[in-house]
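Asks: In what follows, structures are represented as structure tokens.
Values quoted throughout were computed directly from the atomic coordinates according to the rules given, and no laboratory measurement underlies them. If you're wondering where the values come from, they're calculated on a predicted model, not measured in any experiment. Cβ atoms are built from the backbone, for glycine too; each structure is taken alone.
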Structure P
């Protein structure tokens, strides 16, 4: 989970080969989906942009996108299309540990649709 400091503007970083710009709270996970290993980005609040393979995808609060990764965990394709995440996909996150608590309805129960790797 990554949270940009309040008033800091956008924070830019590279995660496993993806270029990420965020002004928000974003959860990044390596997951196993039906299509294989993926890197998942879920925006809890604010917004982010994810870039890879020459394509950029905006990601607004309440949405997630996934990107396939290779055997070394590096992104291997452009970002997928954003779609709303299910509440069960963000349950159990350590939100109380964040300096700024996002405005979400995340509970302490861990119930993910994907399996974390």
Structure Q
């Protein structure tokens, strides 16, 4: 099995673009694809600080918050979306963006 860390350079900004597009363009679509997109963003943010900025610039923070709002009863999606926000919050500018997008309230709701 290939370690996820070794795949990060292969995914890079292309993976970010695809994941953010899935979240934005699939508002009523497959919950599983949206969960996977959250997982991809979370993993890319975990392994690369540079990706924090790219994800934010492409609208990934707001997209993750919106998908968490849209599927409040899907535990897997909630877990992966919250993990993505946690990893993105390691950047101070992203902390502000998460707050402005309503991410704090969404995470609190997910934890209840």
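Asks: Determine which structure produced the value 21 for relative contact order in percent (Cα under 8 Å, 6 or more apart), calculated from the coordinates; the candidates are P, Q.
Replies: The read-out was computed on structure P.
Asks: Another question, then. One of P, Q was used to calculate distance in nm of label points 7 Å out along Cα→Cβ at positions 37 and 53, giving 1.7; which?
Replies: That value comes from structure P.
Asks: Out of P, Q, which structure matches -25500 when helix-only ellipticity at 222 nm (-39500 (n - 2.57) for each DSSP H run of 4 or more, over all residues; to 500) is calculated?
Replies: Only one of P, Q returns -25500 for helix-only ellipticity at 222 nm (-39500 (n - 2.57) for each DSSP H run of 4 or more, over all residues; to 500), namely Q.
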